[in-house]
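Visitor: What follows is a set of structures for review.
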Structure P
Amino acid sequence: MNPRLINLLYKRNKCDIQVDVIGIPANVCTKCYYRIIPGKIAKYIDSIVDPIFETETKQQEKILPSPHVGIQFPAIERELYC
């Protein structure tokens, strides 16, 4: 496993919104590319992404089409977070 920055696209069932998260610190297998996001980082990202989906699903009237939301974390020293 090597520390890397990865990107993930979050989607939810019955919700048209998409959230693209860029620059997530993770450990990636050099052979199969399996990715492991450390627990604290995963929980932090969920705390940002979940309210976006909740807001969208609570809308009773569609005023505009569902957006594609982008979240980008600045470049960091990956080793500190993985």
Structure Q
Amino acid sequence: MDLKEQFEQAAAESKNLSERPSNETLLQLYSLYKQGSVGDINTDPPSNPFDFVNKAKYDAWAALKGKSTTDAMTEYIELIRKLKV
């Protein structure tokens, strides 16, 4: 199975975790997924200063700018494996 297939499988498995991850872990999953599937952030930050959820998601993804999609996919797969235990 190649990396892209493993990444897609991990994304599917993320929906069936036995426990809900912490908000910090969810942000990490989100940002790694976006970096692995899209690459560097390509959107503007949320315009509403009180949109804390989307601001946190934007910041988490922006923090990964420059990380290769391959590295992001690999880290995402590993994190899902740890969460499944």
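FYI, it's all coordinate maths here, none of it is from the lab. Predicted, not measured: the structure shown is a model, and the values here were computed from it. Cβ atoms are built from the backbone, for glycine too; each structure is taken alone.
Visitor: For the read-out mean count of other Cβ atoms within 10 Å over residues 21-28, a value of 13.8 was computed from one structure; give its label from P, Q. If you can, show how the numbers build up before the last one.
Guide: Numbers: P: 17.4; Q: 13.8.
Answer by label: Q.
Visitor: Out of P, Q, which one gives 14.8, 47 for Rg and Dmax of the Cα atoms in Å as computed from the coordinates? Display every interim value, and only then the final one.
Guide: Details: P: 14.8, 47; Q: 13.1, 43.
The correct label is P.
Visitor: Given a value of 0.75 for FRET efficiency 1/(1 + (r/R0)^6) of positions 29 and 69 (r between Cβ atoms, R0 = 35 Å, to 0.05), point me to the structure among P, Q it was derived from.
Guide: Details: P: 0.75; Q: 1.00.
Among P, Q, the structure yielding 0.75 for FRET efficiency 1/(1 + (r/R0)^6) of positions 29 and 69 (r between Cβ atoms, R0 = 35 Å, to 0.05) is P.
Visitor: Upon calculation of helix-only ellipticity at 222 nm (-39500 (n - 2.57) for each DSSP H run of 4 or more, over all residues; to 500) from the atomic coordinates, which of the structures P, Q produces -8500?
Guide: Working: P: -8500; Q: -20500.
Value -8500 for helix-only ellipticity at 222 nm (-39500 (n - 2.57) for each DSSP H run of 4 or more, over all residues; to 500) corresponds to P out of P, Q.
Visitor: Of the structures labelled P, Q, which one yields 45 when relative contact order in percent (Cα under 8 Å, 6 or more apart) is computed from its coordinates?
Guide: Q
Visitor: With distance in nm of label points 7 Å out along Cα→Cβ at positions 37 and 53 as the yardstick, tell me which of P, Q scores highest.
Guide: Values: P: 1.0; Q: 1.7.
Answer by largest value of distance in nm of label points 7 Å out along Cα→Cβ at positions 37 and 53: Q.
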